[in-house]
Structure I
Amino acid sequence: MSIIINPINPVAFSVLGLPVRWYALAYIVAFVVGFFIMKYLTSRKDGEIILSKSQMDDFLSYFVLGVIVGGRLGYVLFYNLPYFLFNPLEIFALWHGGMSFHGGFLGAIAATFLFVKNQHFAKGSITKNSFKILDILTVLAPIGLGLGRIANFINMEVMGRVTNSPLGIVFVGQTDIPRHPSPLYEATLEGFVLFLIMWLLYWKTNLRKHTGALSGIFCILYAVFRVFCEQFRQPDSQIGFLTSWGLTMGMLLSGAVFIIGVIVLTCAMKKHK
C-alpha cells in the first residue's frame, strides 16, 4: 500500500506578483539561519576563531556566491553538460532547479579560502584559519542540505526508484507507480541526523580544538549517508547508471568526498599531536 498525495505547488507565495518558490525559500532560510548561528559561534571568546560584524557580513557575501556558483556549475559539469552546451542561457535559470551539493561544497571551500586570504588575519596561516571557519560551517551545512532536499520533494525532483514498500509515494496526476521518497531520506540523514551529530561533536567533544577534524568527519559522514540514500534514488535520466552494477554519479562524487575527508581528518589529528 503506497502513500498517495496531491502535488504541492512549487510556488510558496507571491510578493507584488513575483513568485517565491520553495526551492529559493529553502536557500534563503538556510543562509539566514546559518548566518545567525555562525555569528554566535564566531563571537564567543572561547571560539577557535573570532569574526567581527563587518567580517561576518563580508563572509556571507563570499559564501553565498561560492555556494550558488559552485552548486550550479557542479550540476552543469557533472550532471548535464551536453544540454547546457547547446542551451548556455539555461545555466542562469536557477529557478528551474539543478544544484549539485558537490559543486556547492567546492564553491564553499574556495570562497572560504579567498575570504581568509583577503582578510589578513593576524594569527594563523591562510589554511589553518580557513579550516577553522570550515569546521564551523560543517555544523551549519546540514541545515541547508535538509531544507534543499525537502524543496526537491516538493518539486517532485530526484525522486526514488520504483518500490512496493509502504513508504512508496504516488503523486496524483504525476506518477502512477509508487517510488521511494528519496529526497526525504536524504533530508533526514544528510539534514537532521548529520546536523545533530556535528552539533554534538562541536559542543560535547574536544574535536573543534583539532583544526580540520570536524571538516574531515563531516565529509566522511556525508559521503556515507549519500551513498546509502543513492540505493533508493533514481539516477538522473540523462546519465543513468555509470556501470552495470549500479554506480551512480552521486556515489562516484561522494566517494571522492569520503577520501578527502579521511585525508583531512588524518592530517588534523597528526597535526594536533
Structure II
Amino acid sequence: MNDALIVSLLSAVPKGPTTRLMGAGTRLALPGWAHRALLRWYVGHYGVNLDECVGGIDDYRTLSDFFVRALKEGARPVDPDPDVLVSPVDARVHTFGTIEGGRFVQAEGQRCPVDMLLGVGDARVPGASPADAARFEGGGWAILYLSPKDYHRVHTPAEGTVSRYRYLPGQFWPVFPAATKKVPDLFARNERLVFFLDTPFGHIAQVMVGAFGVSRMTTVVAPLVTNTGGGGEDVRLSPALPIGRAAELGRFNMGSTVILLTEPGRLRWTLTAGAPVKLGQPIARRA
C-alpha cells in the first residue's frame, strides 16, 4: 500500500487506542510454534541480521522482547576519535542542517518549531522555558529514522552527564518519510522523551520520538514507561547522571526516530541524507 495512502487512512483511525492494542499484542507470549513462525516472518520480511544479535529466536519470549534485543559484544565498534560525535542509533539519515528562525526541516516543505519539539508552552511541563530552545538557534539538528529491521536501543552520542529529562505525551502518527511530508509538526506532536546532555561538544538535546504501532519507550535514567496513561514529566537530575560515550540511554519498544539538537559553533555534520548509519560511527566533527 502506498505510504501516502496509509497516512490518509490513519487520519480517520483512533491512533492512541489502536497503538496501545498493537502494543499489547507484541507483548503476548504465543505458543512456541506460533512465536517461532512470527519471528521468522519478521526477520525475513524486514531483513534482520540475526548474526549480530545475542541469542536466537527461541531466546525471546515475545515480539516486543525481540524488538529490543541486545547486540553481541563488539558488534558496534565506537569511533575512538575524541573530536567526533558518534551516532546514538542504527538508523537512516532523514534530514540535518542548521536551525534557523527557531525551526528545523522535518521534510521538504515542512519546517518544525524547536520550542514545540521540546515542550515549551505545554501546560503539562510548566518548567519548559523558551531558553531551552533559544540556546540551539543557529546550531544543528539531525533526524535519524529507525526502521523495523534496526537495533532499537538508543545510546548517547558523547560522554557527559544527563542533567534533565522531559516526557511529553502526544499523538501517534507514523514517522516514515511520507508521513513527515504530509503531517505538519509531526515530530513535535507525537509522544517524546527529551534528554538534555552536557558534553565536551556543549549542550545537546536528544529526543526520542514515538510512533504509530506501540510507541512505548523506556529510559535508564528513570523508572518511566511511556504510553501507559501517565502525564507529562519534567525532571532535573540532582546530581546530574554521568554517562559514557555510546552508553545505553533508552529503548524503543517499536518505532521510531531520534532527533539531535546542538549548540551553534560546536559541530559540523558529516552526514549524507538517505544514508544508513550505525551506532558508534562518526556523524559530526568538532567545529
Using the calculated result 2.2 for distance in nm of label points 7 Å out along Cα→Cβ at positions 163 and 187, pick out the matching structure from I, II. II
Quick check: 0.50 is what I get for FRET efficiency 1/(1 + (r/R0)^6) of positions 115 and 179 (r between Cβ atoms, R0 = 41 Å, to 0.05), calculated from one of I, II. Which structure matches? I
Of the structures labelled I, II, one was used to calculate distance in nm of label points 7 Å out along Cα→Cβ at positions 35 and 171, giving 3.0. Name it. I
Can you tell which of I, II yields 21 when relative contact order in percent (Cα under 8 Å, 6 or more apart) is derived from it? I
Computed 1.05 for Cα Rg over 2.2 N^0.38 Å - originating structure among I, II: I
Matching 2.6 (distance in nm of label points 7 Å out along Cα→Cβ at positions 211 and 259, computed) against labels I, II points to structure I
Structure (I, II) behind the derived value -19500 of helix-only ellipticity at 222 nm (-39500 (n - 2.57) for each DSSP H run of 4 or more, over all residues; to 500): I
Between structures I, II, where is mean count of other Cβ atoms within 10 Å over residues 107-114 highest? I
With distance in nm of label points 7 Å out along Cα→Cβ at positions 75 and 251 computed for every candidate in I, II, 1.3 is reproduced by structure II
Comparing mean count of other Cβ atoms within 10 Å over residues 83-90 across structures I, II, which is largest? II
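Quick note: the coordinates plus some simple rules give every number you see, no bench work behind them. Since the structure is predicted, the reported quantities are computational estimates derived from the model, not experimental observations. Cβ atoms are built from the backbone, for glycine too; each structure is taken alone.
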